[in-house]
Structure 1
Amino acid sequence: MTAEQKDRLPYRLREPFLSNTEAALFRLLTELMGSRYVICPKVALTDLFMIVRPNENVHFFNKIFRKHVDFLLCDPKTFTPSFGVEIVKPIAKNGMREADKFMEELFTDAGLPLVHIPSGESYVPADLIALFQLAVLKTGKNSALSAELDAVPNCPVCGKMMVLRIHRSGSENGKKYYGCIDSPSCAGVVAIG
């Protein structure tokens, strides 16, 4: 091994970037969507979604970390996401894989249609259009939750962000409340209904 080979970083280009199935779907999406959408392949979920009240919902990060949606269709002017497209493996029994169910719930809760397309080497345009229409109908029934539910109060004493805490003793033992992030330096508290 030469010195140059030794000093080389251990990374190599992954080939191919898109599998045959992904490439076939990408070609058809490009043909069908034309200039209506920008098609972004393999978009990381952490680039698409944020976790509300991250200090309270740390365990939800692992559900989206290192995961991606196969394609994201965005408005060409604003790059606002319009559709997620996920290639799904067929299942013998009626139902979905747990990972597919989670993706469905994630996108539906965010108010973003997710199109589940069965894996294949080729795709029929009319079938894809029907799946896009179904995804829009599903999302229309479930609107995104109110932003008020996602808000964390600011401390009434110092104005900093508050953290969800649990009383560990006394008559309030086990009850949740918001305490100042600077506790114990700041005694700001907000009770939860």
Structure 2
Amino acid sequence: MDASSNGHPLCRCFTGFYAVVSYIPGPLGEFLDRMRGHLVSNCKLRSHVTLLPPRDLSGKPGVLIEEFNSRLHSVPSFDITLGDVEMFESTQVIYLSLRSGRARVEELHRELNQGALQSVEPFPFHPHLTLAQQIPGASVAETLQTARRMWSECPYSPTFTVHTLDFVQNVNPTLWETRSEYLLQPANLLRIA
């Protein structure tokens, strides 16, 4: 969900919607971006784990940003380890599971999905990293096999630290913009009362 979505069909249905994401940093993120672009041509979205799926919010942008920032006060950075390539059978979305960090993402989802940011989810929240979606039916099995092969060849550690969370808005059919970026507290500097 970034500025280089290049008209990917998924973006068209979310114009005006907001979401909270953690972009995958460094070489691992670059590898996953290339992988996604290979699996679904014209998909230029940056690889990310979603903490709040796209939602239509009625509050003023300043109020929404204030709510986002206040809900993350004193939240420490944390690690996520990506797991296996899997697929949601009902939607045929191909994704990477979270081997570790899933409970923390679920906890943050519950914390963020309140007040001005609250929305009814169309699907049960399931932390993951999307690799491919809206794949033509005849290509699903081949795309899944290719994703598994490519992921098995990844030369980088599947673990990364979530240092920032981005509150993003889909401002037109091809553009997600960061409205607020929140820097999480360094985990080793937190004081225990």
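Just so you know, all these numbers are worked out from the coordinates, no wet-lab data involved. What you see is a predicted model; the values in this text were computed from it and never measured. Cβ atoms are built from the backbone, for glycine too; each structure is taken alone.
Of the structures 1, 2, report the one carrying the highest value of volume of the Cα convex hull per residue in Å³. Biggest value here belongs to 1. Suppose relative contact order in percent (Cα under 8 Å, 6 or more apart) works out to 15; of 1, 2, which structure was it derived from? So the calculation was done on 1. Which structure, out of 1, 2, was distance in nm of label points 7 Å out along Cα→Cβ at positions 54 and 110 calculated from, if the result is 1.5? Derived from the structure labelled 1.
A value of 2.8 for distance in nm of label points 7 Å out along Cα→Cβ at positions 166 and 182, calculated from one of 1, 2, originates in structure 1. So volume of the Cα convex hull per residue in Å³, for residues 62-125 alone, computed for just one structure, reads 106; which one of 1, 2 is that? Matching structure: 2.
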